[in-house]
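What follows draws every value from the coordinates through simple rules; no lab data is involved. Computed from a prediction, not measured in an experiment: that's the story for all the values here. Cβ atoms are built from the backbone, for glycine too; each structure is taken alone.
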Structure 1
Amino acid sequence: MPVEVKRRIDAMIDGQFLILVGDAAGADKAVQAYLADRAYRNVVVHCMERSCRNNVGCWPARQVAAPPGARGFDYYSVKDRVMADAAEYGLMIWDGKSKGTINNVMNLVRRHRPVVVYVAPTRSFDTVRTLEDLRDVLAKGDRRRVDRLVNDLHLDA
């Protein structure tokens, strides 16, 4: 995990913030590993009911029931919306192509909550409060993947 992101997480730890984190492999698991290494306990892992993929620190889990028939992205995005409802703001790590991360940013923006996005390809932080801010972040991503996720998430409307 980039040192810049660790510094942001350290500030949350120093402030004794409740940290909500997902259970996916990748950024979620990396953040969990860092929090576990720091022996931080004020964490809640959000996962799907009976299917917590990663909980590195054995923290309390908020298990979310999926609607009948939900699969793939639609299945896991239910948990992400519940997490966005509970969050006051967000810190996201975006690899320049992840649809899930951008969907999570949108979940918070729609709730009028700020999101700090670490854009890995440019090693920069951007604060997203509006759709226009999000467009600026998307411009830093992989063009083909971004075009597809913009279409999939209906961000061009």
Structure 2
Amino acid sequence: MADSLSDIRCVTLGGEHKVLGDFPGKALLVVNTASQCGFTPQYKGLEQLWQDYRAQGLVVLGFPCNQFGKQEPGEAREIAQFCQRNFGVSFPLFRKVEVNGPGAHPLFVELKKRAPGIFGTQRIKWNFTKFLIDPASGKVTRFSPRTKPDALKAPIEALLDR
């Protein structure tokens, strides 16, 4: 993974400090999430991807965000409990971040540069935008909120089979 991504610092919901470099050689699926969104049921599919592919080298990373319709109002503990209780989420979840604007987390600033949206936009449109990071090249592929986790199997397998 390219240095500019591997050095980015993040804090888990439990308060543990991480850098993306803590996942060497892993394909990363980074998702901005929310607990009160029409796409919230995607947590179940994301957890299934984590269960199906983590032994082969996939890490799913969830980043709660309250920027879209105030759909993630909870505090860290509430978010963790909601995700575990309702969807059995066991993949790493991080502290709430902003993904757009001047307060955007550096991870999302870099992801948007590497994988712009439609017409080259740097903005994230909504919750559950997904970014798949190739561990070898640092190449980032962006998927819309409407892309269901199940539809990511082929691109994930393509990265893991190399």
Structure 3
Amino acid sequence: MERIRIAVSSCLVGSPVRWDGGHKRSEVVASLADRFDLVPLCPEVELGLGVPREPIELRGGRLVGVRSDRDLTDQMAELAARRADELEALGVAGVVLKKSSPSCGIHGTTGLFARILMGRLQRIPFEDEDRLAEPAAQGAFVERVLAAAASLRT
């Protein structure tokens, strides 16, 4: 039987893709590989922004370069829509994204990429690495992933 897939922010599994060339490896997120196939993603790198790169921020609902004011909103929206279709085609049953990211944040300030993914992939759960560090939240996420995977197969 094929393993269930979940998408994860690449930086959370140790890939050096952050704006400063670093990563934010989370042992909790990496440990999900014991149970699921992890599909890494980094929308900023996928936009071709490179590593290292200028940091970006949400400003007035727009995704812009902190120093250059370069507006990446439309490019990110197009990428997010395309990636949502790809993740759906892969049968991804859950998503773990980097907290507080202007692209990927899902609690508090919602990142642009995350907002579009959540809007298009409403049948699957989304979580961030901080909440997954809480055993109850991690258990609930895993249960929701298993339920989503079962419903996606029907």
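Structures 1, 2, 3 were shown, and distance in nm of label points 7 Å out along Cα→Cβ at positions 63 and 143 at 4.7 was computed from 1. If distance in nm of label points 7 Å out along Cα→Cβ at positions 7 and 87 is calculated from each of 1, 2, 3, which structure is the one that comes out at 3.2? Source structure for this number: 2.
Given a computed value of -8000 for helix-only ellipticity at 222 nm (-39500 (n - 2.57) for each DSSP H run of 4 or more, over all residues; to 500), which structure among 1, 2, 3 does it belong to? Don't jump to the answer; show the numbers that get you there.
Details: 1: -13000; 2: -8000; 3: -11000.
The structure behind it is 2.
Quick check: 3.0 is what I get for distance in nm of label points 7 Å out along Cα→Cβ at positions 55 and 79, calculated from one of 1, 2, 3. Which structure matches? The structure behind it is 2.
Comparison across structures 1, 2, 3 (criterion: distance in nm of label points 7 Å out along Cα→Cβ at positions 31 and 47) gives the highest value for 3.
Each of 1, 2, 3 could give relative contact order in percent (Cα under 8 Å, 6 or more apart), but the derived value 22 comes from 3.
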